[in-house]
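Just below sit the structures, each encoded as structure tokens.
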Structure 1
Amino acid sequence: MSKEFSTEFSGRSISLKADYVAGQADGAILVQYGDTVVLVTAVSLKTIREGVDFLPLTVDYQEMTFAAGKIPGGFFKREGRPNEKEILTSRIIDRSIRPLFPKNYYHETQIVASVLSVDTENDSDVAAMLAASAALEISDIPFKGPIAGVRVCRSGDSFVCNPSMEVQAGSDINLFLVGRKIVPGTEGRPYDVNLVMLEGGANELPEDTIVDAINFGLEAMRPVIDLQDRMRQEAGKAKRAVAVPAVDEALFAKVSEAALPGLQEGYSIARKLDRYAKLDEVRKAVLQKLTAEDSSLKSKVAEIIESLERRILREMILKEGRRIDGRSNTQIRPISSEVGLLPRAHGSALFNRGETQSLVTVTLGTSNDEQRMDYIAGEERRAFLLHYNFPPFSVGEAKPLRSPGRREIGHGALARRALLPVLPTAEMFPYTIRVVSDILSSNGSSSMATVCGGCLSLMDAGVPIRDTVAGIAMGLLKEGDQVVILSDILGDEDHAGDMDFKVCGTEKGVTSMQMDIKIDNLTGDILRRALNQAREGRIFIIGKLRETIAAPRQDISAYAPRITTVKVKPEKVRDVIGSGGKNIRQIVAETGVEINVEDDGTVTIASSDADAAARAVAMVKWLTEDAEVGKIYKGTVKKIVDFGAFVEILPGTEGLLHISQLAKERVNKVTDILGEGDEVMVKVLEMDKQGKIRLSRKEALESDG
């Protein structure tokens, strides 16, 4: 029998139904938040595949087009590969729940979130995150929950939880954060809500405002955390037992004796590939020595070696106060960069930080190059694209090249969000901008190298960005009361640490963030310290970037299209287009430019040939110009009558050239001077209230004389 549980969440009712649909899943929740409805299922196999020593977890968030009353486009008319929003939401759920499964739980597990109905007021991401946690909570799958997600924006000076799309569009901050119930609580509370995951951006806001927004969001989660507790008590299943393997003290001692000296030597080597070669040599030697007589010990020995590596690295930092490459906790790796290295690219930069290297290019296009993103909530048109590539050679591997994975999509979205607040408006710079970051070498912080290199390449391309943006990856190690915050972490420090926190922004404030937490009890004080330390590092990096290029170039590349914007009256748009597009086709045929006309009268003309663009502008103005008294025009004789001729001086605009105005001397017949189709210079003498125009060839001739 189905059970429904509901509560108030951000001033609106939210309900969770258990045992209502998908009865063969281990856990299934149908969540309704306003008219937004999401089904989330959780299934974990009862058996473990042979040889698996990790959690094979997959998370898939999918938006069904019928949720918005739409039929999919394309030939097949059904949902296909996931769009960017679906990928990013899948990553958010995955990153939030993955650390909360028991360490030794290796059962293949899948979470599927399907959006079945959607409105513009209630966020499907929030609903899916909550239902994923609830489905795991009521199932027999072991999970250290409950957790919940909220979106925090700001309306005026007040934070808003789970705002509508309209409020989101006008907010200067947009954070999606996930919190977890921690027992016991502090300050007399039964439990605390601690941060698990953070993703979002802001419009150059100070660090204290970011912390306040996070604290606001964590407190807002309490109603739905309490709701899940009630659900688990009334509808939850008993959790599966997870066997914790007994520690083989004798084997641990043998492995430690054989491996520790070599591992410690390895972690004293600063260069990544040399270090990895030494560590790999030690692993192979120890495995060969200790498993020669019993090959079944291989997995246990490998696991012990991995735990020793993590312990060595953590003790180096926490007890000895030293990092692999000898830096202090706040020191940034050596930075170098250059711009303009690719002559035909519209903008290019090579950014190096330690062993991480990013080649970033900028291509400028027209409005025809905008990306149209079709979501169930509506269409989005993007004039700023950022693509992140992570080829296998960047980490010394040889693998087949594939289309971008979830990690690449996520890192690209983070870097795009970081640079977006400093871009010029479309009115100031009417280009479509594509930034591509190719990671050529990686040892931590490749997404932050993309932000730095992206900023440099934009300035090299002459994009008038408002300020310099930099990014830095922060790490954390916490043992008891001892806390060490690391600036600009290496890949090994990320793996052995307790937090990966990426912060981007200008000197003024934060523009983009991403955080994953692996431990409990991340206090607000630690978070504030991490943000402030990140700010110091970010400002240092900004100074280094400005040494390479301090401001955007004054002009764009000679190989980039020159875009000229002409404003015409909206009622004149059809004159520019012409019947069946005749006029536009003629302009393109005669000048070779690319031309776009908007309904509001904005005409954009793009060409790398300045003369061609000038000719196209003149043609547009001629098509849309209003006749002006006293101005001379070259007109075409359309019709001859006894008393004069009708001359077209502008497209669709004719005036009467009276026989008395044909010449200085007397003219007996109009045809003595003019014939139909002739071109003639005329001056506008008068325009009456009805729009009738009087022309004079005589005065035009006198003006020329």
Structure 2
Amino acid sequence: MIDLITFHTCLAQQSARGYDLDSKQKEAVEYSGGPLWLLAGPGSGKSEVLVTRTLKLLCVNGVAPRSIALTTFTKPAAQNLEDRLSSYLSVLQAFDSSLKNVDLSDIRIGTLHSLCNDILQEYRYPPYQNVRLLDKVEQDLFTYRTADISEYKNLDFWRYFHHAVPKWHQNAKFSPSKWKRVKAAVVLFNHIVDDCIDLTKMLQAGGHWATLVKFYQQYIEALQDNYRCDFAHLQARFLEFLTSSGGKRFLDGDGLNQVPLQHVLVDEYQDTNPIQERIYLALSHKQPHNITVVGDDDQALYRFRGANVACMVNFDKACQTTFAKTPYPIQLKRNYRSHSRIVDFFNNYITSFSEMAAPGVRAPGKDLVEPASSIQGNYPAVTWLTRKKAEDLPEAVVQLIRDHLVADNVIADLSQCVLLLRSTQDSPGNAGPFITAFKENNIPIYNPRSKSFMESEEVQCLLAALVEIIDKKHSFASYKDQKGESRLWVKPIQDWLNTLRSVLNDPTIPTALLEDYICSSNVELPKICAASTQTFIGLNLLEIIYRILSREPFSLWRQDPSRNLRLSKVTRLFEGYHSMSLDSLRRNKSGIDVDPTFLYRFYDMFVSYLIETGIDDDEDEDVIVPQGYLPIMTIHQAKGLEFPFVLVAQLGDSGRIGSAQILETDLANFRQGLYPRNVRDPELLVIEDTIRLLYVAYSRAKNGLILVATPDQVNSKKNLKRVPVPGRDHVEFRRNTVAI
């Protein structure tokens, strides 16, 4: 082992971190008295503290790597922590050979879902044996096939839960379509698990709540009967496991080969939900309850995914209830990222709202963030780019970037600034006007999520090529609904085919191999059907997809990161369909073609899923912005990133009330809480979420923050429910902010 002073000295070397930690960071690293509540403001080095604390446990305290669990919110974040741990450990091992036996591969590190799955498999927990873990797509498909709620058309029921139904209005005269019912059911079922709902109380409430419980119980039985488990119930199984004999061996060790779990470290704790809160507390049951939670309630963005910021805000109550022990609070408040005026701005912003001062909204006793960056200079680090009309703002952004930031050599590359928006979709109400302005002025942009997934050329061509192969007669066009009208998938498929024809006719795009494959398949597939002595002909849709992708232009398109992300997602979607044993091709009764019932199910179930549920581009969790391009990102994408110059546009809207806010309120009476929580109206939750969203956006900037907004958007008196761009005091903002 190594002593503490030497440990810090080694990591401060240029070959490791290159600087020493400040006093609060060191205090967090060295604390050893049980639960640690680490409130880490933006740019305060929380990841560095988490890595250093983990290494300190290993190299100074001699804690066995298998006794440490380190969880993160995303897989890329886990990989980043692993890389830092490995890099720093090599420096320590070079200094002290006694550390050579420290094996980082023994640390349990990853997302909570991945750790739950791995541990349940490792201990062969009986209820989780021979079970397939469903991803999001597979859960949707499974619910469509097996859940009784998918067939339930009671209009009053769906009106009651209308907030969970995508793109459906509660005043509609007909119940939502089957896929919309499925998507709503998945939301409701996941919340029942994630929010630790008491089913008995919900059943006793009667009415639609009792109906929901019965459908949920049928869904649980279907999961068990088919040996399936979704991500929400993975957590439920793991929580049950911790009370089993195997769980006790995992937690306490067996005195032989298995060491006890001694330390639990949780990153991004503000994005935790109630069942995860219970899991983390259960993992830390051994005295002195060594759990470290790290996060910032002001940067909680994922309520729409089921996260509940109350877990971070009330961590002290959770520890007092569970351990009869108060966690030690440390606030990392020194910001090493931003110019002092930017720090002052977002400090004033977050504290200007009376909504954020209400009990239970923010962690108690938080101090303001303190500027500690080396970035200096007496210049307007926060500016207001304004025009009277919103439609004039995109051109103003172009002029600022082209004629000032670039022309005056303020930035050396376009990738040093970013435009942050609520949505980067290329449409008139979102990023469309900005994208048009940039293109007209020859400013190259990096915006992998500029189009909705199903509108992208590569996705439409891939699906169209598949249709041309398995349904060369275009039987899809003949299907009618009960009114005698074409089914909803007909026009989109025709549009895909038109996109494919346009690409095939473009002389600049190499498509000969694809055309040859489609033509040869149209000849060979009937022969394969005729030669088969079985109903299934030994070919499935996933195989055909991979064969299409091996031909140009797809092999060429896959060299483009944005296109490759979308094409990879298509393969994952088909893998989900394949996992349901639905995509094996069958011949028809005459044995000369594909079975029409197979095609109908493919169109009615899978293609309608793609069209009706609104497939989105994957969130690029590991964003690498190429040089020479101006990045356009959502604020969610920018979380965890930083840029010299940040432009924030699409401002002045308080957001919309959604299922997440309504369910957080409606489920309060059924939630099995560890401690009392303040219940707020959905309208207030939306305002809080919007305030936090803009706080994250503003705190990404290092050298300059530019707010892109009209005068109306900064004036709170125009609309009291709107979240004003600079905070509630727009008069002070106008007085002290340079407008350009």
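Descriptive notes on the structure:
- Among 1, 2, structure where semi-axes √(5λ) of the Cα gyration tensor in Å as derived comes to 64, 32, 22: 1
- Comparing mean count of other Cβ atoms within 10 Å over residues 513-520 across structures 1, 2, the highest value is found for 1.
- When FRET efficiency 1/(1 + (r/R0)^6) of positions 105 and 561 (r between Cβ atoms, R0 = 35 Å, to 0.05) is computed for each of 1, 2, the one that comes out at 0.05 is 1.
- Source structure of the calculated read-out (mean count of other Cβ atoms within 10 Å over residues 129-136, 30.0) within 1, 2: 1.
- When FRET efficiency 1/(1 + (r/R0)^6) of positions 33 and 409 (r between Cβ atoms, R0 = 25 Å, to 0.05) is computed for each of 1, 2, the one that comes out at 0.00 is 2.
- Answer label among 1, 2 for the case where distance in nm of label points 7 Å out along Cα→Cβ at positions 65 and 97, calculated from the coordinates, equals 2.7: 1
- Cα extents along the principal axes in Å, for residues 321-568 alone from the coordinates reads 77, 61, 40; which among 1, 2: 2
- Label whose coordinates, when helix-only ellipticity at 222 nm (-39500 (n - 2.57) for each DSSP H run of 4 or more, over all residues; to 500) is calculated, return -13000 (choices 1, 2): 2
- When relative contact order in percent (Cα under 8 Å, 6 or more apart) is computed for each of 1, 2, the one that comes out at 17 is 2.
The numbers here are math on the coordinates, done by the rules we state, and not lab data. Given the structure is predicted, the values throughout are model-derived calculations rather than measurements. Cβ atoms are built from the backbone, for glycine too; each structure is taken alone.
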